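Just so it is clear, none of the values below were taken in a lab; they were calculated from the coordinates. Given the structure is predicted, the values throughout are model-derived calculations rather than measurements. Cβ atoms are built from the backbone, for glycine too; each structure is taken alone.
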Structure I
Amino acid sequence: MSKLAPTLVFVALVSTIYFGMNWYVLWRLLRLFGLVRRTWGFYVALVPISLSFVLALSLESRYSNRATEGFFTVAMVWLGVCGLLLWLLLVQQGLGWIIPLSPRVWALAVCAAATGLALYSGINAHTLTVRREQIPGLPIRVVQLSDIHIGSIGPDLLGAIIEATNDLHPALVLITGDLFDNANAETRAIAPALRRLAAPTLFTSGNHEDYVGYDQVREMLATTSVRWLRNEIIEAQGVTVLGLDNRYGTELLERHLPDLAGATAFTILMNHQPRGVDLAARHRVGLMLSGHVHNGQIWPFNYIVGLFYSYLMGLHRIENTYLNVSTGTGVWGPPMRLGSHSEIVVLEPTNP
């Protein structure tokens, strides 16, 4: 029971927050449209809608069929739309005091804006962008993929990611966590496509591998040519790479960074969480690669994520160490991106 308790607390917390979001969004819309008041029927509809997020994740992680996939898609799209409606309605509530429009006109305007943003966000999420950065001292071209989330994305987007990566002709591909979202039958069937990555490929775990379970991740990786670095160092293509398991703290960094002391080649640290770059700089790491934060994925959640992480995206220099934070190559949850991009990062030597 003790092992189950934290999960139950987390599920209860998420469900409560999501219940509050749905309550506000649905109540405000119905009130603007002048349809109904808050009656027992309102709450009968609200409860299953609010539980759809957790239920969809649970079903999709265990089963793979058209029913669960369809329910998962609908639940995740509504999660994204609900988030858009939340801040649009909050803005409307303020503007309603100074712009004299009828409630029904406001309701139509909010719904139209949410629909437009949702359509754009859906297209944007499935549009891969390539970001190029030059790293002093790096001797080879490296492609960083991160937060691919196989299970939330399907074979078409994964195939596009692999093809785009191969077209960049890297010497080395580094995947910095959250490669898998579950281990259901469909995800296991998709995983072998990773064999098509032409360059040697190294991987370190993210928090979603913690959720999936390391034994199941190991089984899926066995069908690929991807090598999983678990708190170990490898010499690959003329660079030294340290890959660490996912942690929210810095204990593994403190334990394993001293192991790089004898490295003579350019050093790369793969650490899913963008934390501890000061420790990496102290140990003279050349390049630290992270992901995890998605730059919030859907604006304005980047401001919330920014309360917990100092670096949300892009390349940063801390003393002589470079930190690159990927916004993620895939998506998790809502198949949407607003204010962020699904990116493949190319890290190259500086021009002579």
Structure II
Amino acid sequence: MNKPKHLKKGDKVAIVSLSSGLLGEAQCSHQLKLGINRIKKLGLIPVFMENTLRGINYLLKNPQSRANDLKQAFFDDDIKGIFTAIGGDDTYKILPYLLGDLTFINKVKTNPKIFMGFSDTTNNHLMFYKLGMVSFYGLAFLTDFAELDKNMLNYTEECVKQLFENRNIIEIKSSNTWYLDRDDYSSKSLGTARIQMLEEKGYDIIYGSDVIEGDLLGGCIESLYDGYTGDRYPEQKEIYDKYQLMPTIHDWKNKIMFLETSEEKPSPQAFKKYLEYFGNQGIFATINALIVGKPIDEVYYDEYRQILKQFVDKYHLPIIYNVNFGHSYPRTILPYGLKARIDFSNKKIFIVEALFE
């Protein structure tokens, strides 16, 4: 896997809207300003691509414009990192404009850059994985840099610091607190703290007692399922099949798979359906272990846990649950394609190679 370089103070970072155009709406103007100030406080220079702020309707109708923004961010050598604005549900529409452009593909392969986001951004991560570039399942502009509290969440800010370093080993620690999602993201909530909860479970071992290693691969469970099946958008599967983007069984061999559920809070029945699909495709018999994120607001926590235990019984698959990544707050950063180590006995997770070049 080709690794990007780490960030330095004074670097330019691009903000791109590759799915929803929410960041460009007037209702988000206070978050836009806040996010800009937070990124500047980190010593970085935020750069908004040509179409990033053109709003929901325009970007919905013009996936090529979204793709052009990502190209622009890669073609501009002064830009060292790329942060997504937020997720959505149709990022897959930009993929043909990217994977049909050999100049873009060559640029990704020869000049990798930090690329970060989560949720529907899973589609972009799978593309970069296919092209051999390490990317980062993690923070997004609206959800993290534009946190409405007086400061970014402490756990989040510590994770951002990793983008400026290149340690050979990083421990992915369980946060000692978690936060309820907000009911109100309007300007009225500026400066108000999230409701904070004490983390009483920590890393929840469903099964496993050994130390297990493997390269990381995964994403949002709904995005992965839709990519394989096309259940939500049939054309999505057609695109994935054309460009052979979904990981094959060979790709999953010796991997540590990471999965998390979206803000849609899938029902236990849906969660089980997704997992059964992956199991039936042979994925759970192929991977080394499974990391599962904390569900947002802990909705269906116990129900999901019981379902995961069923897959242990069937596949004897080591599973660690309640990990701080994905849609629940706070969230960490997970690198695609890099080696992780899970110490099940001591409930510890490490990235055991340098994140950057």
Of the structures labelled I, II, one was used to calculate distance in nm of label points 7 Å out along Cα→Cβ at positions 23 and 167, giving 2.8. Name it. II
Comparing mean count of other Cβ atoms within 10 Å over residues 287-294 across structures I, II, which is largest? I
Using distance in nm of label points 7 Å out along Cα→Cβ at positions 143 and 183 for the comparison, can you identify which of I, II gives the largest number? I
If you rank structures I, II by Kirkwood radius over Cα pairs in Å, the highest one is I
Per volume of the Cα convex hull per residue in Å³, for residues 191-262 alone, the highest-valued of structures I, II: II
Candidates I, II; helix-only ellipticity at 222 nm (-39500 (n - 2.57) for each DSSP H run of 4 or more, over all residues; to 500) computed = -14500; producing structure is I
Origin of the derived value 0.95 (FRET efficiency 1/(1 + (r/R0)^6) of positions 87 and 135 (r between Cβ atoms, R0 = 25 Å, to 0.05); candidates I, II): II
With FRET efficiency 1/(1 + (r/R0)^6) of positions 47 and 95 (r between Cβ atoms, R0 = 30 Å, to 0.05) coming out at 0.80, pick the structure among I, II it was computed from. II
Ranked by Cα Rg over 2.2 N^0.38 Å, for residues 39-102 alone, which of I, II sits at the highest value? I
Compute distance in nm of label points 7 Å out along Cα→Cβ at positions 63 and 303 for each of I, II and report the one that scores greatest. I
